[in-house]
Structure 1
């Protein structure tokens, strides 16, 4: 009898403690001009692709926690593109939707510092995930903070912390 009472009590005490014991780390790549907190040690990837204007560099850091994914990404375009902020943000949004599997749920125009930004939320009909992308464009760099999770997990303490931690800093 005592055992049947102790086990549920332990679960009630230990499970929340485990959730709060998450080890967050600050991702601040040298010279990138931003920082963000991620809920764990990120997997880092970099790629350079060719475009009509020259090489485009994309760098990302990603962490998966349960059914949720966190991605911090920045893309450096050649200075010669002369791309305006709204043009870059529109293109990023359209890229999220282009495969036809995403349904736009919400788009908010924001500013971060004095720079144009967007917060785009979509539902991916193939993966059944909600994808929220906070995007900022500065000079020739597009910064994206992306959170993907099942619909019932789209607005959690961890997702709020992730987005709130994004900061632009000097290069």
Structure 2
């Protein structure tokens, strides 16, 4: 088994940009309060997700929080962007897994995420695929639209394992 590690830092900044095309997409979500600091998040045609303040902000244990969803959005977008680039680079992989940790800190204006760390591991069958997997991970970090839309920086540590 061979192991390669790549440390990739992608710093996101608040951007003022020019819209490059007429293509636009909208995503609609509704949240209905149910009790205390708890509500139901509804997206048409998808499962209802119970959401609440996290325990450190007086919410109940065991319910997904907006903070969880923020970090999960970055991690799941990184995964789907990686998969997109594996298709473009035309290679197969045996497995992909990532963990993400968001750091929430008190700053001048209250609490804010100051960093997201995403650690990904990809397993491929041969050394020939290793370079493509490294490139797909790099491109996923660069082009993840959710991370690129966030104010805080996202850091990546990527591993490619040949088995």
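None of the figures in this text is laboratory data; all of them are computed from the coordinates on show. Here the structure is a predicted model, which means the values were calculated and not measured. Cβ atoms are built from the backbone, for glycine too; each structure is taken alone.
Quick look at the values:
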read-out	value
Distance in nm of label points 7 Å out along Cα→Cβ at positions 68 and 140 from the coordinates reads 2.2; which among 1, 2	2
P(r) over Cα pairs in 5 Å bins from 0, in percent derived as 2, 8, 15, 16, 16, 16, 13, 9, 5, 2, 0 - corresponding label from 1, 2	2
Test item: log10 I(q)/I(0) by the Debye sum over Cα atoms at q = 0.20 Å⁻¹, for residues 60-123 alone calculated as -1.06, pick one of 1, 2	1
Among 1, 2, structure where relative contact order in percent (Cα under 8 Å, 6 or more apart) as derived comes to 21	1
Ranking 1, 2 by distance in nm of label points 7 Å out along Cα→Cβ at positions 84 and 132, the structure that comes out highest	1
